[in-house]
Structure 1
């Protein structure tokens, strides 16, 4: 679960911030094919510096895409593994949960029977599982969109 929280943070803030910084870099680095502002040509050293800076940005962007793809693969494995199901099973095996379930199902004047109590716990788990699954799927989809955005938008500029 800690990795999932870190993933959500990693996707929504730092990636957007990093993309903004890359766009600033690309806007501030001049085009070596054009003249300077004072209508003079770039020197050979300046042209090499510009080319080197653009190559560094491109290399950084490729590395970023590699990390994002790894993160996407991790999220897809979390979706496939269904970790809540395992944890819920472990919780239900605990003596404290069994005692709580017994008290919950046998309390008089509530109209709750052991069968209704069991259905309640199962339905609650299903709702939690569905919400968790939808959240991870949304983060995974957003990540895939970010990867596509980087590939389509930034590589055109590089």
Structure 2
């Protein structure tokens, strides 16, 4: 089963008003990270999931558990409720009360992904080393400190004193 087929299947068995991909895979779909064709984990937001979706997610977590379990802090801060394995991919399911805003449709409009502002905020809130490293790599790919200082003329003119922001 391809990644897209896996996502479509999960969308079918986890019905919700909105099924939104988030996290690193979503960032790769818009070119902010490099995807290596091997998907290790998939982060999914369910907005207004049906009772059937919640029961299915619980059953999958019971029957095909991942090595990790939802940590209490992530449950309360991020809404992470279910973690399970599906087709050798670790699936993290977040239940969200607020309707996702400013999402992007990919794969010919079949898949909805979260916006970067929300993904970055969630990664910061999770406060994990791997997320901070990823955010730093993305930021450096956009603008390094030297790029910024050069753009402001600080590195070209030694008479200017940089202001720490």
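Computed from the coordinates by the stated procedures, all read-outs in this text should not be read as laboratory data. Remember, it's a predicted structure, so these values are computed and weren't measured experimentally. Cβ atoms are built from the backbone, for glycine too; each structure is taken alone.
Each of 1, 2 could give log10 I(q)/I(0) by the Debye sum over Cα atoms at q = 0.12, 0.19 Å⁻¹, but the derived value -0.59, -1.27 comes from 2. When helix-only ellipticity at 222 nm (-39500 (n - 2.57) for each DSSP H run of 4 or more, over all residues; to 500) is computed for each of 1, 2, the one that comes out at -12500 is 2. Hey, relative contact order in percent (Cα under 8 Å, 6 or more apart) derived from one of 1, 2 reads 31; which structure? So the calculation was done on 1.
Computing distance in nm of label points 7 Å out along Cα→Cβ at positions 14 and 142 across structures 1, 2 gives 2.7 for structure 2.
When distance in nm of label points 7 Å out along Cα→Cβ at positions 30 and 134 is calculated for each of structures 1, 2, structure 1 gives the greatest result.
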